[in-house]
Structure P
Amino acid sequence: MSPELKGKILNLIQQDHKKEYLCHIQYVLEIGLRLAKQYNVDSNIIEAACLLHDIGRDKELPGEDHAQTSRRMAEEILKDSDFTEEQKQKIFACILAHGSEEIPKSTEEQIVRTADAGSKVEYHEAFILMCKKATYEERLAWGSKYLEKGYKNISFEDYKKTVESKYLSIKKVYNQISRLI
């Protein structure tokens with residue numbers, strides 16, 4: 001990805017999603033680029049998809065979920081980029097797949113979904129800072145929900161093994177606290 005395009009995307013994220021970048025997106029990108037190297041796929045596609053996967057959050061049109069909105073916004077952002085049409089379609093597919101209940105089809109889709117999911121485990125402490133819940137009990141439920149969802153949605157067993165001990169450790173803490181309240 002060109003430095004100009006990356007700068008443009010980062011500026012857009014900083015305008016509307018600074019907290020999400022600091023607590024989530026930067027970690028999705030880090031994990032995604034590690035997996036892109038490991039699985040020998042185009043890191044430019046992964047970089048763009050990781051940066052743009054949540055760009056549409058809180059901007060959904062009626063009937064859209066955030067992945068659909070992010071895909072629509074990514075199309076506009078990448079319109080005049082140096083990406084080929086085939087690369088753009090892969091990026092859009094990755095963005096849509098990151099939140100889907102269906103199993104991702106391509107390796108690129110699996111990487112972005114795993115990076116998104118894995119960030120909720122590997123960088124759980126940062127992710128939990130995005131919680132907007134008012135009560136302690138609601139924050140506990142929110143953190144536990146996203147920890148479970150993250151671990152469940154990891155597509156690569158080798159990466160899942162890498163984060164398993166952290167997942168189990170955090171889950172143990174959540175379970176202990178839940179029993180006490």
Structure Q
Amino acid sequence: MPRIAPRPLESIDPAARAAIEQAQAEGRLHTPMVLLMTAHSPRAFAQSLAMLPRFPFLGYDEVFGADLCELLRLRSAQLGGCDSCQQARYTDSSEDLVCAIAVPATLGRREQLALRLMTLMHTDHHAIDRAFFVQLAEVFSVGEIVELGNMIAGMVGQHRWMHALALYSPEPPVCGADAVVPPIDA
């Protein structure tokens with residue numbers, strides 16, 4: 001169980017439950033686990049539900065195409081250790097993209113630079129210097145660089161949060177309805 005116990009799907013408002021179930025049926029949502037954890041906070045749950053119609057790419061696919069978004073999502077999942085996101089597949093080319101991550105030379109320049117930006121944001125954001133922005137500006141417009149950065153920042157943060165939640169931990173939740181909180185050693 002994750003560190004925060006998910007609320008039971010049956011306890012969610014019927015309209016919200018229907019939106020979650022529809023997103024799963026359409027293949028836009030691999031698991032409702034995170035949504036059910038955010039349901040402990042009305043604001044976080046409302047924000048999550050508001051993003052659901054455009055999940056998983058939140059509209060960035062309109063700018064970059066679904067394949068580039070999926071490539072970055074998969075790489076972020078690898079770097080962030082998010083098992084659920086590593087297993088999820090949102091495009092027909094997902095398997096080819098997993099292979100391309102291992103051999104970036106098979107990708108175009110835009111994809112290589114976007115992948116490098118994702119990797120640096122996860123591993124060494126201080127290495128994103130002026131020279132790297134010059135490279136980005138050779139293949140992306142200024143607006144695209146801003147959108148790319150925003151998309152990547154959201155993925156990095158989300159995957160770090162998923163890792164912190166320990167979605168597939170064998171341990172009982174620390175908090176929430178099913179929590180078994182161990183005593184703190186003094």
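For structures P, Q, which has the highest computed value of relative contact order in percent (Cα under 8 Å, 6 or more apart)?
Values: P: 21; Q: 34.
When relative contact order in percent (Cα under 8 Å, 6 or more apart) is computed for each of P, Q, structure Q gives the biggest number.
Here Rg/Rh (Cα atoms, Kirkwood Rh) was calculated and came to 1.01; which of the structures P, Q was it taken from? That value comes from structure Q. Given a computed value of 20, 14, 5 for semi-axes √(5λ) of the Cα gyration tensor in Å, for residues 122-161 alone, which structure among P, Q does it belong to? The structure behind it is Q.
When mean count of other Cβ atoms within 10 Å over residues 82-89 is calculated for each of structures P, Q, structure Q gives the greatest result. Look at mean count of other Cβ atoms within 10 Å over residues 2-9 for each of P, Q: the largest one is in Q.
Among candidates P, Q, the computation of helix-only ellipticity at 222 nm (-39500 (n - 2.57) for each DSSP H run of 4 or more, over all residues; to 500) that gave -18000 used structure Q. Matching task: 50 is the computed value of percent of Cα pairs over 15 Å apart, for residues 26-73 alone. Pick the structure from P, Q. Source structure: Q.
Readers should treat all values here as calculations from the given coordinates under stated rules, not as data from a laboratory. This is a predicted model, so every value here is computed, not measured. Cβ atoms are built from the backbone, for glycine too; each structure is taken alone.
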